[in-house]
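Each in structure tokens, the structures are laid out below.
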Structure I
Amino acid sequence: MKLDSHLHSFRSRDSTNMPKTIIHQAKKLEVDVAITDHNSIRAWKELSSLGQKAGVKVVFGEEILTFDEEKVSGDILGLFMNDFVKPGHYLEVIDSLREQDALIVVPHPFDFLRNNFSYLKQEFKKVDCIESFNSRCYADSFNSKAKAFALAHSIPQTGGSDAHFPDEIAKAFVEIPKANSLEDAHKLLKKGKGIVSGKRSSVMVHVKTFFAKKGFFKAKNF
């Protein structure tokens, strides 16, 4: 199984990826996908239905904003979820994900230009995986630092495109050779059996994201 483990739909206000487009691209590129919208699970049902028809596996996920008291402490990624987790204190978010046996991932942990999780060094034992390759990182060094941190602390790794637009899908993924089901993938990723591959997207995707937030791009289905 090849899984793009970080991907956004139009339910994230800075993305134009429609569910049909995501599944079309995933099937064409022979990857399965994790849908990880910002603080939303509204795309889960439609993507699951479309994925079943097309033979594309869909992992339910969410990119969740966390806080420490009144200060933002960054994003945490939940994978293999079964229920919504609202933004909140980072320890409460981690506990909520743990209660539903979700995979707890720290995305783009060393990309200081984005909403990286600021308590990683203190709390790395509380997470399951480090996203060691994110295609939207501005510099190769950000991903290199993430991989080095994961290896230094023996933390399993994931990789994802963080796609907000169709041409970004599957720019990065984690290959799980012995996974034949989502249950297999969940267990094997937690054991560190994933192989991360990827390439960075153009910095222009961030410009497009800025304008998407302003409503200049419209989502289209294939």
Structure II
Amino acid sequence: MLKPDASAPPARKRRTQEERSEETKTRILQAATRLIVRKGYAALRTADAAEEAGVSKGALQHHFASKEALVIALVEHAFNGQMRASQQRAQRRDATHELIESVIEDAKEFFFSDYFLVAVNLVLSSQPPSELRTAVLSISQRARLPVEAAWRRAFIAAGIPEDIATELLSLTLAIVRGYSIRNLWDDNTGWQDRCFATWAGMVRLYAAAHKRNDHAPG
């Protein structure tokens, strides 16, 4: 009786139908994202998305019945994934000297992503009343407000009063959002990083001046 070859790689586990389906959906969403970034939402065609993803038109239509359904699913998938990652980061941070840098890096990961640019493109491409615009704004609100709440709690846990924490967080996110838009015509990352570092230093000084006494070093 032949013995199994111990040096042979283990047999690959066969993927389930659900796993194959999810993989196909992800490929389609990623392909649609690339097309919108390159050409804009108005020029997106589902047939082009299918070709970019390497799937048939029928496979795309099986998962997404229309162009609008495709892009709504794209935004929801990306924003919800980022929301979970951001909440986990916020829960791990409790020191003020690390906190502001963590907020900036987390915000950059989201606002400098292709997915955020796609969402902006969708909103600007569809004037109200528009079901697509309403859906994208609703997804954004549901995904981003919990992220802001998580970082606000991290600031408060570090000893920053709630009103100050809210202001610092709002200003920080606004600055990162602004640079993400500026990045469309001026992607000087070195200069941006210096500006972010300057802002982080200002926040640390301001936060230290307003820190609650019960968190003062003993």
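Just so you know, all these numbers are worked out from the coordinates, no wet-lab data involved. Given the structure is predicted, the values throughout are model-derived calculations rather than measurements. Cβ atoms are built from the backbone, for glycine too; each structure is taken alone.
Suppose you compute FRET efficiency 1/(1 + (r/R0)^6) of positions 49 and 161 (r between Cβ atoms, R0 = 25 Å, to 0.05) for every structure in I, II: which one lands on 0.00? The correct label is II. Please compute distance in nm of label points 7 Å out along Cα→Cβ at positions 33 and 169 for structures I, II and give me the label with the greatest value. Of structures I, II, the maximum of distance in nm of label points 7 Å out along Cα→Cβ at positions 33 and 169 occurs in II. The maximum of FRET efficiency 1/(1 + (r/R0)^6) of positions 57 and 73 (r between Cβ atoms, R0 = 25 Å, to 0.05) over structures I, II, that is, the highest value, falls on II. Consider the structures I, II: one of them gives 0.92 for Cα Rg over 2.2 N^0.38 Å as calculated from the coordinates. Say which. Value 0.92 for Cα Rg over 2.2 N^0.38 Å corresponds to I out of I, II.
Out of I, II, choose the structure whose coordinates give log10 I(q)/I(0) by the Debye sum over Cα atoms at q = 0.12, 0.18, 0.21, 0.22 Å⁻¹, for residues 17-136 alone equal to -0.51, -0.94, -1.13, -1.20 when calculated. This figure was derived from II. For helix-only ellipticity at 222 nm (-39500 (n - 2.57) for each DSSP H run of 4 or more, over all residues; to 500), the calculated result is -25000, so let me know which of I, II that is. Derived from II, not from the others.
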